[in-house]
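Following are the structures in question.
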Structure I
Amino acid sequence: MKTHEYLSPTRTHEALGFPRQLILSSLLCLLALLDAPALAHGSENWLPITQEELKMTGEPKALGAPAIYLYRQVDRDDNEFHEYKYARIKIFTEEGRKYADVEIPFVKGIENIKGIQARTIHSDGSIVNFDGNVYEKTIVKARGVKFLAKTFTMPDVQAGSIIEYRFTRMLPYYPFDSNWVLSEELFTKHAKFSLHPNSGLPVHMYCHRGLPADTNPPVDDHHVFRLETQNVPAFQIEDYMPPLDEVEYRVDFTYTRSTETDPAKFWKEEGKQIYREIDSFTDNPRAMKQAVAQTIAPTDTPEQKLQKIYARCQKLRNTTFEREKTEKERKRERLKNIENVEDVWKRGYGSGEEITWLFMALVRAAGFDASPVLVSTRDIHFFNPKLMNPDDLNTNVVLVKFNGKDLYLDPGTAFAPFGLLPWYETGVMGLRVDKDGGSWIVTTNPEPRESGIERKATLQLDDSGSLDGKATITFKGLSALSRRIDEIEEDPARRRKFLEDEIKRCIPAPIEAELTNTPDWNSSSPTLVAEYHLKVPGWASVAGRRRLMSVGLFGNGEKHVFDHTARVHPIYFNYAYQDQDDVIIELSGGWQINSLPMPQNIDGHVVLYHMDAQNNGGSLHLTRQLTVNMLMLDTKYYGALRNFYQQVRTGDEQQIVLSSVASAAQK
């Protein structure tokens, strides 16, 4: 994903309006902290442990839990630029011993972890201090951001033990948005949070999703925000759930350069500032007209012009979607800073954001009505303009008025086909900025038929009941784009395994699958095609003189969807899609079709299922279609959705009956 630079936490502090004196003093504070041999919390002042904590064997409010947080503490200071964290966990069961493996995530190049201390307390009160090694590993890579974790293992942890650890997170020398996360994987018996906000900037506070029961709102205690909570339920992870930030208990803090408290007025002024910055970057009509003349022909139709400009921009080197380079590699390349769209065009490279703005400048030069739009992606959380957080508008698209319609385009996302935004930019709020501030828009969602998976197979059923033949999987639209982006840094061998695993996940039986083509991973085609040689041993089971086999050859993806009877969180799909299967099975000479199941058509309004099995001159022709036409569904509809998928599984498990030609002749 590309992130825009104009409003990111790493933009220049002068642009934010931070006083130079604040920047200098903040830097000095950070340097002093980095050089300090010890931080505010010494090596001996652990919180006292009670006999009750030592003897605990369970928690009545978290029955069956393998472990719980006895205590959590988070103290953040945005004047001194550090955050202290303390955790105490009681281990109840053998399963709970896994919490002895501790991971402390941080963002490389922005944060660092200092002063890790840890110890294990046994139920008899004896203590084993941690003196082992702390390792560092990569846990998540995102576009332009690398998440690492400090990892270590607590010593001699047993059921009944208490483990506790503490550390200090060193923050950037400028204040940026923060949060208190009240929800955790484990039940929390007691927790305290504090924030000493930066004294030089206004800060907005927002209690996301409200607060747990019996928790009072944060208080301002002499310019320090404080919150105390207890008995916070363990957070439940579910399949197809909204982003964590949307469903966990949390309190968000946002710094702004404005003291404005009215969201409408805030965004109007913010929009004006953003527009000035974008206009300064893109306002070069002479150079752009020359570039357009090199790209399109006078005889091109308007649509051809747009598509040619789009394709030309996507051919530029997109630095956002490149693998992270070492400092030595960066020095060797000596890439120059990009100051405006002319630099992007002449040098042939730019970030995803810069390439998108270049596209806007080019289509304007070609005579189109094009507007800059900053949008908030929905992969991390959902945008709320009331929070007045410009950093939430974290990427950019271009709105082109074309044939009376709004066309949203993003050539700065690698492999995005013309007219298709990546899924996390679809159906989201955006600010269409202009000199007067701008207006809110919502980006479009593609139709289900534009995305999804088409699976076709021509197979032979032999006398042993095994299938053998060819299969093709075509990923369409957002299904193709998301896979290209996910696999962008992988080598051919890893991509091959990825696609072979993909078809294996579709079939509810052990199979052999060999990729036989070279898929086009590096294009903006709306499809990604994988071809296979496929073997499915024993697909048809023996039942006396008959053979039985299910009609849903590719139905394994829905086999365990929404199995649980209860649901905590709303149901959330990344995008609407339509999966289609078309399978032909040729029978060996010894077998013939005896009976076929009835066609299935299940209409769940926002979900549809169709299955049919036909006798096509002695061979089987199986068709299946599953359509999901929604993004979010409230939990109150979970029972109906679960019932739909149970019917899908029942439909897929219907049996085709084959009989031997010899037994049929005897009759």
Structure II
Amino acid sequence: MTPEKGFHLFDNTFKTLKRLSIPVIITAASTSAAADDYQWLEDVLGEQPLAWVEAQNSQSVAQITAYPGYQELYENTLAILNSNVRIPDVSKRGDYYNFWQDAQHVRGLMRRTTLEEYRKENPEWETVLDVDALAASEGMAWVYKGIDCLYPDYELCLIDLSVGGADAVVTREFNMTSKAFVEGGFHVPESKSRTSWIDKDTLFVGADFGPGSLTDSGYPRITKIWQRGTPLTAAQTLHEGNTTSVSIIGYTLRDGDNAHYVVQETPTFFTTLRWAYRDGQLIRLDLPLDAAVLGIFQGDIFVELKSDWQGMPQGAIIHAPYDALVSGIADFSLFIAPAERASISGINFTGSSILLTWLDNVRSRVERYRRVDDKWQATPVEFSANGAISIFNTDRDSEDFFVRYQNFLVPPTVYRVDGSNLQSERLKGLPAMFDAGGYVVEQFESTSADGTKIPYFSVHSRNIKLDGSNPTLMYGYGGFEISYGPSYSATIGRNWLDQGGVYVLANIRGGGEFGPKWHQAALLHNRHKAFEDFESVAEDLITRGITSSRHLGMQGGSNGGLLVGSVFTRRPNLFNAVVCQVPLLDMQRYNKLLAGASWMGEYGNPDIAEDWAYIQTYSPYHNVKADVKYPQVFFATSTRDDRVHPGHARKMVAKMADMGHDVLYFENTEGGHAGSANNEQRARVNAMVYAYLWGELR
């Protein structure tokens, strides 16, 4: 992958949020936005907004949990989330590390084992960090957010912890041998910081250094070099970017034992300026602004093109000697080009091979490439053709690698592939969490408004009656070149399929299922195409007799929340239930709220008249009407979401309620953009979603 890119309502978590004085972004608004009667709800931790949230939560929770099957849905989900038969995902850092959450370890354990132990049914694990114990001892609602360890020993690590699951983190240095935070070690206070190791005594660091140090999106505007033993305030500035840029970071690209240092500034979400950092100097790299750097392998830098460039096609991977690029004399060659309905979804490097994961008509396949006599030779890595594959634990010191395989009806299974012969060894497999024998997966195509064929998957009973009576849940995203393929969900199996439902995944434009062109087809002033695609899938389901509008619901979160919000205001009679989670909805002010400014490359700038003239045609907050009948929408968000502002959902609910519409709302006080911070919270939110859907769609 590219290196670039509590159900409890007001408890101790709320007190923690208030104590930390979580920042709220309220900026000067345009004349139109200033007339917004609900803008007061953007004050995340304001007394009045939180009282409003509590009232909405109390009403909606009581209504949804009154559904007769709610408790069963909750217990199903919690049992799945807390099950000890889950696959412990591992990351190879010398030993094999896993982060584990269950009923006894709500916030989680960082633990490790050996490959020999991991092969066993019940491996012996050594606890390295107990986040529950840490949170209790420090009186903080810590949520583990990630780790970055120093190659090649992986002893010194930077651990990110957030309060309540927010994107903003506290970064602390940790010693994996002593299993303790390093006294006097690197420590970055809470912010949306970016850190990366240069060596054991030096970091790249971008953080909140004070006024003027952040971009309009809330990310670091300045990258510095920080020496061990000195205060963060003494770190030396390496590069300052524009406040209008998304972020500025420094990071390390490894090519075996060789380290290459890069600084990048992202003017927009989809454009990047890059510099090599060598001998104390920054040297501009001549690469297309919209290209993605994938890594360095055997001295060559590999880059994915998002647009045609120098005679090589959009979506292709190209390469050139990195030293030549730094010197300004690089001559790029084509490594691989995509096909019409096949795109490259992942690239990994081993000691002497390149592993490519293809998405072929939204199904994964893997090939290994080796350079022989200056030509690339491809060998397929054999797995079933009807699922999703991800490659991980690749190592520049080895040819072996791990593969995770799954599809809608086959649980995830982890394999170790022997690089010498490409034979697979099954390491772990999730047992079936529901009986899939009675279901079938079919892939259909709908025809969108402009004639484009839109693929979608339907998971349903083998004995389905095509009489339009089947409760059907459609899921979609359609943005930021993010792909969704076949994946196993025990909660969908137990809480939806086993209850008689049909599940549909719509692979609409805006995603990355067919590469950059599929994404760009619904970008900026073409956003409506994603909505039309989604609507065409719904219409196709109805035409086939799988369901009808009375029994059809839709679900989406984040950009997917914008999708379902736009669709229900565009086509209020097409669906009878809507689950709109952590959504963007007020598209006039989205760029002024939290990380919103970073997404103007996706949606446009509403402060520009031409852009707003288009955006307002689909902005859900501006298109909801008092005299139109809508389905009862269930909005869900999180107080601690510091990516998509909870004000979007709050304001939409308040506005619709004042118009006389019946709406449901739930706001969790923890969880960040994921909406939940632990398994109990996840189970309750999940159960509420399905209880709502069954109440509307039976």
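Bear in mind that the values in this text are calculations on the coordinates, not laboratory data. Bear in mind that the values here come from a model prediction, so they are computed numbers and not experimental data. Cβ atoms are built from the backbone, for glycine too; each structure is taken alone.
Where does the value 56 come from, among I, II, when percent of Cα pairs over 18 Å apart, for residues 390-453 alone is the thing being computed? Here the read-out was taken from II.
I, II: which one has distance in nm of label points 7 Å out along Cα→Cβ at positions 198 and 214, as calculated, at 2.5? Comparing all candidates, it corresponds to II. Computing distance in nm of label points 7 Å out along Cα→Cβ at positions 190 and 462 across structures I, II gives 5.4 for structure II. Can you spot which of I, II the value 3.9 was calculated from, given it is distance in nm of label points 7 Å out along Cα→Cβ at positions 382 and 446? Derived from the structure labelled II. Set I, II, criterion distance in nm of label points 7 Å out along Cα→Cβ at positions 262 and 622: the highest-scoring structure is I.
With mean count of other Cβ atoms within 10 Å over residues 350-357 derived from the coordinates and found to be 24.5, which of I, II does the value describe? Here the read-out was taken from I. When Rg and Dmax of the Cα atoms in Å is computed across structures I, II, the figure 24.8, 72 traces back to II. Taking volume of the Cα convex hull per residue in Å³, for residues 270-525 alone as the criterion, the largest value within structures I, II is that of I.
If distance in nm of label points 7 Å out along Cα→Cβ at positions 318 and 494 is calculated from each of I, II, which structure is the one that comes out at 5.1? Structure II accounts for this read-out.
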